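The data blocks that follow each hold one structure.
The numbers here are math on the coordinates, done by the rules we state, and not lab data. Given the structure is predicted, the values throughout are model-derived calculations rather than measurements. Cβ atoms are built from the backbone, for glycine too; each structure is taken alone.
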Structure I
Amino acid sequence: MKNGLKITLTLSIVCLIAGLCLGAVYKQSRPSIEARQKADEEKRLKEIFPEADNFEEKSGNLPKIVEKYFLVKQKGKLLGYVFICSNYGYSSDIELMIGVDGKGNIAGVKVLSQSETPGLGTRIENPGFINQFKGWNYDSYQSGKVKFDSITGCTISSKAALNEIVSALDLWKSVK
């Protein structure tokens, strides 16, 4: 009984010290981690709008698929918007970055993350699929003037990406 109490007390002290050390390391490294994440995010945003010099993050009452969006500016002038969207595909969340210029045209689409079925669902990252959306706008999609080519064998993943793009265009229409 005495031996069990001693072991329990020793392990509790070790856990307490380890927890305090881990907390201290986290507190010290948190600002640099956040700065690195912000720099990485800005680098990805610049892939859609390379000429931009300011990305102003917006949040609030957003549709379910849209996680957040950014106002994209150059020298104070609004260039467009970037929407970060996430929707469940066949086997995972598909996260897209969708750029919409000031006139409502899709400026670019980038897959940020996905874990779809290798060889099928992962083909949503292929330039042939992603680039089909470039130039789309709200009116051309709503009127049926643009065609959507789904990837054979991964219809669910393709439609999940399409739903994200349509949600971004819908939100653009309401925030412009």
Structure II
Amino acid sequence: MKAFKSIAVLISFLLFSSPVFAMSKAAEGRFKVIMNMSLEELGQTSAKLLNASYPDTDWSSYNFPDYVYGDQATEVAYRVAVKHPSLLGVANVQDDEVVIPCYCTCDTFGHDNLLYCFYKNGEPEGDFDKHGAQCGVCIRQVLFAYLWDDLGATHTEIMAGMKEEFAELIEKYHNN
């Protein structure tokens, strides 16, 4: 009877403490492929997906500042930010159970999460923030989140990928 209780406790622990993974095995493989893409490949892949998802979008209607057009990856990251702001964050929220923290050092100047890197004060209806255009970490994070989300990854899976990909930056700048 004691062994049965121990097994029941172990099964309960495994079932209820492990994150739920939504991706198929094929999607999990693609998740890793995306993680290994160059910034240029991320930009190209994300651009194709955005164009397929929003074929009739007049991107000029968003009035992006000139700094958004430095390269394809940057431009696509800002496009993702206007189409999927809630994927990146919410104003005044830092909890990584809800939002994606930025793993560069922009939290030192008030960025609560990744959304702030592309929108001033983390407000999608407000002005754009230039930081996202100047930071390869921010751009990579947005493009990873967008492509992984398209695979059906949960927020938990996206955060696990971010933490794996940016482990060195997290260790260096974000572990107090």
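Values computed for the structure shown
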{"quantity": "Structure responsible for 16, with relative contact order in percent (Cα under 8 Å, 6 or more apart) calculated and labels I, II on offer", "calculated": "I"}
{"quantity": "Identity of the structure behind 15.2 (criterion: mean count of other Cβ atoms within 10 Å over residues 103-110, calculated), options I, II", "calculated": "II"}
{"quantity": "Source structure (of I, II) for distance in nm of label points 7 Å out along Cα→Cβ at positions 23 and 159, computed value 1.7", "calculated": "II"}
{"quantity": "If P(r) over Cα pairs in 10 Å bins from 0, in percent is computed and equals 10, 35, 33, 13, 6, 3, 1, 0, the structure in I, II", "calculated": "II"}
{"quantity": "Comparison of I, II - label where distance in nm of label points 7 Å out along Cα→Cβ at positions 47 and 111 is highest", "calculated": "II"}
